[in-house]
1. Of the structures labelled 1, 2, which one yields 17, 15, 13 when semi-axes √(5λ) of the Cα gyration tensor in Å is computed from its coordinates?
2. A value of -10500 was derived for helix-only ellipticity at 222 nm (-39500 (n - 2.57) for each DSSP H run of 4 or more, over all residues; to 500); which structure in 1, 2 was it taken from?
3. Taking 30, 15, 5 as the value of semi-axes √(5λ) of the Cα gyration tensor in Å, for residues 16-63 alone derived from one of the structures shown (1, 2), identify that structure.
4. Work out which structure the value 18 belongs to, where relative contact order in percent (Cα under 8 Å, 6 or more apart) was derived from one of 1, 2.
5. When FRET efficiency 1/(1 + (r/R0)^6) of positions 40 and 56 (r between Cβ atoms, R0 = 25 Å, to 0.05) is computed for each of 1, 2, which one produces 0.50?
6. Which structure, out of 1, 2, was distance in nm of label points 7 Å out along Cα→Cβ at positions 24 and 48 derived from, given a value of 1.6?
Structure 1
Amino acid sequence: MPGIETTARFEKDFMSLPPEIRKKVLKVLRLLAENPRHPSLQTKPIQGAKGVYEARIDQPYHMTCQRMPDDVILLRTAGKHDATLKNP
């Protein structure tokens, strides 16, 4: 099972999310830790950002992450889909 680490940007993004979306992010984190390829995450690589992936929180909200050495997933950003993918 991979470990989870966060960037300061992800933590700031997370705190700015509505409370109901924060709950969904926590569910996504559990799924990522158990199986980063879980179908409900709809994880896929981001074009133009080598090694960075997007995962779905819900319809308008997504997050980005990066697989690091030593089986660690680094959480990078979270927020509305277009804004999040603009600068992953």
Structure 2
Amino acid sequence: MITFTSVEAQNRFGELIDRSQREPVQVTRRGRVVAYVVSEHDMQEIRSLQERRNGAARWYAQYRQELAQNAGNLAAELSDDDINDLVHELR
């Protein structure tokens, strides 16, 4: 990955933009990374990954909620004898 200092990025902005079309460019200030410059294509890929991750998180949260609701319904259907049998099987 190519690295530009913030001063270089200001002075050579055209080159920074051109290089970012080929690969992400890291911008540093005082030796620390402060920004990345990426192409539109790379940014679309990043956003696509974020959307997929958020969709997976929503699906998982809904799954956990349904699982908790179903577990509550199943527990209500168990008799005392069923619970005692399960406890003895686990021992």
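1. Value 17, 15, 13 for semi-axes √(5λ) of the Cα gyration tensor in Å corresponds to 1 out of 1, 2.
2. On the way: 1: -10500; 2: -23000.
Source structure for this number: 1.
3. Source structure for this number: 2.
4. Details: 1: 32; 2: 18.
Answer for the origin of the read-out: 2.
5. The read-out was computed on structure 2.
6. It was calculated from structure 2.
Each value in this text was obtained by applying a stated rule to the coordinates, not by laboratory testing. Keep in mind the model is a prediction, meaning the values are calculated, not measured. Cβ atoms are built from the backbone, for glycine too; each structure is taken alone.
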